[in-house]
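Structures follow.
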Structure 1
Amino acid sequence: MSSQATVKNVNIGIDEENRTKIAEGLSRLLADTYTLYLKTHNFHWNVTGPMFQTLHLMFETQYTELALAVDLIAERIRALGYPAPGTYSEYAKLSSIPETPGVPKAKDMIQLLVEGQEAVVRTARSIFPIVDEVNDEPTADLLTQRMQVHEKTAWMLRSLLEE
């Protein structure tokens, strides 16, 4: 993020250098969240097999929650004075979650979503040091909430993989 992309005169008690670092971290979180949203929605449309109804509904609940989350993350980036990334090409560069080609089997979908949920948690956790250093409580609160949701969702998905 270049400094010219910032909104001038943002005076919220966090200097521009630290706001930039936080906004960059949140941009990675936004990209991971949106990528996971797309993957989850894709799997919702394409899941088949004996667990179809359960997974179809579970994936819908998950992608709906992710759709709401991207807005919260983007709005926090804006509150820090930066534009939120919003294109596929930006997300492809920023996201740590790889695309899944084709249509995997239901069990593979579950495993891939576990990996995606955990990736989002790692990205959120990686932002905490700078957020804590500058006492950015609104971002810390957002990150904590996101980590709770993703850790719980990963646990629920992992439970489906147990024999």
Structure 2
Amino acid sequence: MLQWSSPQAMANTDTVMASVDLLTVPEKVISALITDEVERWWGSSETYRMTGWSADPRVGGSWSVTVRTADGRWLPASGKFLEIEMSRRIVQTRRYGWDHPTLGRHETTLAYLLEPVAAGTRLIVCHGGFAGFPDAAAEHAYGWARVLGWLQGYLGEGMKAV
């Protein structure tokens, strides 16, 4: 029997872990995560939208984006790619270019791990560097569950056998 697989996320005091099953190949998932394709799906009119995505997806390359909030603010974020194994693993830094209420401008490290599964791809997000920022970790866990839901909707609903 197949049932819908909802995104899952949790946090401890240092790391956020989130995952979702997607009905597509890893290459499409990577493209949705590290190209300007993020502008098509990452966000909603009620929360925020990604705009101005720019990336040089190679080790040492940089990326940047501006978040346009529902209330009209423009919030920049950026980072560097630390590891790239296309279709398997992307590791990058992330820093907000504004004073995030629970994280400030503290740099974190984000890993996208892709694992082939029977119905497509399991995406695991490991977002670390929240030591000393427990409220930010909890907030980002909630945020990653929402973001992975948007991605799942964009790429097609994920399903898993039960």
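What follows is calculated from the coordinates using simple rules that are stated; it is not laboratory data. Keep in mind that this is a model prediction, so the values were computed, not measured. Cβ atoms are built from the backbone, for glycine too; each structure is taken alone.
So if we calculate relative contact order in percent (Cα under 8 Å, 6 or more apart) for every structure here (1, 2), which label has the highest result?
Sorting by relative contact order in percent (Cα under 8 Å, 6 or more apart) in descending order puts 2 first.
If distance in nm of label points 7 Å out along Cα→Cβ at positions 76 and 116 computes to 2.0, which of 1, 2 did it come from?
The read-out comes from structure 1.
When helix-only ellipticity at 222 nm (-39500 (n - 2.57) for each DSSP H run of 4 or more, over all residues; to 500) is computed for each of 1, 2, which one produces -6500?
The structure behind it is 2.
Given a computed value of 57, 28, 20 for Cα extents along the principal axes in Å, which structure among 1, 2 does it belong to?
Attributed to the structure labelled 1.
Can you rank 1, 2 by mean count of other Cβ atoms within 10 Å over residues 28-35 and just name the one with the largest value?
1
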